[in-house]
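S.K.: Before anything else, here is the set of structures, which you'll find just below.
All of the numbers you see were taken from the coordinates with simple rules; none came from a lab. Bear in mind that the values here come from a model prediction, so they are computed numbers and not experimental data. Cβ atoms are built from the backbone, for glycine too; each structure is taken alone.
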Structure P
Amino acid sequence: MTRVSGARPLRAAPHGRAPLGSPPPGGPLGSAPAPLLRRIVRQGKYETVTMLRNGEQLILAVVLPLLAMVGLTVTPLLDGLGSSRINVAVPGILALCAMSTAFTGQGISTGFDRRYGVLRFLSTTPLGRTGLIAGKVLAVLVVLFLQVVVVTAVALLLGWQPEPAGWLPGMALLALGAASFTALGLLVAGTVRPEATLAITNLLWILLGALGGIVIPAERLPALAQAVVHFLPSGALGQALRDAFLHGSVNAAAVLVLLFWTAVAGGAATRWFKWN
């Protein structure tokens, strides 16, 4: 038997068994999978980096909300709804950020991951389907946090004066809204073709952003829209954040609406999501 200097020779073993002295199953080729939490964090990091490197998603997630915020501060559309235009505009812009990242951005990326077989492959790995979804939710929360930092910095420069007592409920409501829109995005991405997902999510982003009560309060919408926006996740999140940052209060009805959409969309996505 050929021998390498300083190494122990491998002894013969019975037929069908590994040579004696070979690396144990816990070695590089047979190592046990990492704990689920670590796998979720790694997947979340990958999803976050992918989202931040996508120029189109950055425009949707940061540039357009900032442009909308500036536009609302230089037009009289929000006059009479609060102490200043910027104070009324910012909560809706934060809600728009949640919808952009959790619904439109995540829905489109998941739809095309499904088209190219990425979801089917990852669902068979130790990450599993639960870990894959958890990683996507984690990425949404990280990107949303970055959006909040950027929007807050620009808004403070424009004179935003939020109610201090509204920060804690506001951030909790923003996370709940992100969960609701993530569930809706996964439902769309997992049930229709990627091209249809692209069209549906972008169209709904425009419609909900303009007429869904998320940026423009219901009082300034057409009468027909006023009757339904409070029951939409967009209207509920927008109004809940305005109540939090303008008055420091929690809108219980809006919270129930967001919980309803999260539960229904999440259950439907779990039931009908197609991984390939």
Structure Q
Amino acid sequence: MATVEDIYCEAFEGLVVQLQITAQDREFLNRAANAFTALPSTVFGDAEGGIVRWLTEKETIDGRPGAIVQLWVTGTGKRSHAKFYDQLGRRIRQGILVVPTTAVFDYFPKDVDTKFNMMSNVGHCGDGYEWIVEEYNRKLINVPIMMGYDFLIEEELSYAKGVMGGNLWLFCDSVDSSVKVGREAVKIITEIDDVCTTFDICSAGSKPETNFPEIGPSTNHPYCPTLRNKLRSEEFKVPKGVESIPEIVFNALNIDIVKETMLKVIQGIIDMDGLIKISSGNYGGKLGKYKIHLRELELNNKYFY
């Protein structure tokens, strides 16, 4: 059984939409969902996304294969709202609309007052030939496209504040072990509503300080196992026997879901072979308003050291 470090995870606020994407078959659906959520780039002032869950035909609004996805930006001020609207439109236009037979529906689990009207940044892809239809008890923008199966998007998409940057560090005895443990952690997350992983298994945990600021956050070198013989002993922080440290990063609609995710993942992987220690990343309280102490997650005290 692995141990759990008595440490806290540092998370922060952002803005989020949660959508349901559908398509006529899984091939088109996979392309659209992955294109919409690809390339986490909030460190460059853009957006990041993740897939919450895949849906069967019986679970979707229009009876076709579907997926629940989220898109996020950091911050909650006016500039963040404007940036979010821009990034959301770009990702829908170039990631989903161009994939044949797709449709986009609002899928926020509760009614919120803040909504984006999608006509000006997606609907007008119809160049003035778009129109409003009422189907599935929703108002949808019908965008005519050359494929002959027009693109549909709900006229208004809900967005609200959420919590970004929940994370767990998995200290493993080999790369093979870290892949198995990491994949199990991601699988557990896909079974929880309203939370997404933005990197799946992340191989490159970062740090805020860097020698090359022009490229953004750089490798967290004290935790790179391959630098064992290149760093001073007081700087190197990889425990003996650890050869791989994947990071699992997740965003959720509220702090309670982040805590639930951390708890269920730890409980689900704690006994896996090759896992030595579970920890979490923080930046000394400088990154965000939330500090989630692992000891406060209702875990058994025997896990801690």
Structure R
Amino acid sequence: MKYGIIANTNKKELFDILPGLISWLEKYDNNVVVEKDIYDAATDLLKHIDYAEREKIPSKCDIVLALGGDGTILSAARVVGNSRVPIAGINLGGLGFLAEVAVEEIYDRLQLIQDGDYLVEERMVLKAKIENEPEVSYRALNDIVIERGSSTRMIRISVTVDDRFFNRYSADGIIIATPTGSTAYSLSAGGPIIVPPHEAIIVTPLSSHSLSQRAVVIKPDSKIKINLENASGKMLLSIDGQTSVKIKNGQSIYIERADNNIRLIKWKDKSYFDTLRAKFNWGVGGRS
């Protein structure tokens, strides 16, 4: 099997576990390729290992190991794109909704992968385009957020779904999220949790001026058009919290389901509800 490794090189723990991880993989006659940033940061440890630019990793492997936090998974998903190479997330700190594997269980989980004893879960992706920029599209595994940036002014946002007027918000912004992103920014803004692999799109206003305007769940194949009616020059379109683009007043944003899914490696002995309980500390002191 061929493993590609993508990681957050700012995590000190990475270089503590990397030599042992690679040694374990090679013990089972696997091929390993690491992204160039990892190789450059730890050349002395990795002299015999193949490396490639991050964007080329999926073309050189069967499975991507993403070492870091959820941000690393989101970055890996952007790189994997429509290649359908599955991603296994290893958590090097932080909440870790997507990076489920703890450091102490790395080798147990890798053994399950070696034995083929794992699941692959399909996660829907959103695509956004900005008016008058048809050649550029942005893809998000978690969410697409339109917000007022550094401006102090509330903005007016008009939303159309499938060519029908949906709502007009006076708010700090709006979040369009996938079920994967339902436990991220949307949740903190009052949105619901949608349990993957169920598919839906969540529309959540940010600090709406009206208390009656709440998050709404719509069908996954909906086509959304967002008009910015009084945006300042400081408005931002944010993709998974990792890519930000300035938006001009009066521009429209078009959001719909992308034509690809992201495939995440999951475990037969661990459910999504286990993750929710662990990450949110649910059920502590209560009856099972």
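S.K.: For volume of the Cα convex hull per residue in Å³, for residues 147-210 alone, the calculated result is 86, so let me know which of P, Q, R that is.
M.R.: Numbers: P: 109; Q: 221; R: 86.
Source structure for this number: R.
S.K.: If we compute mean count of other Cβ atoms within 10 Å over residues 115-122 for structures P, Q, R, which one ends up with the highest value?
M.R.: Numbers: P: 14.8; Q: 17.8; R: 12.2.
Between P, Q, R, the highest calculated value is found for Q.
S.K.: Looking at structures P, Q, R, which one was relative contact order in percent (Cα under 8 Å, 6 or more apart) calculated from, given that it came out as 23?
M.R.: Details: P: 23; Q: 28; R: 18.
Going label by label, the one that fits is P.
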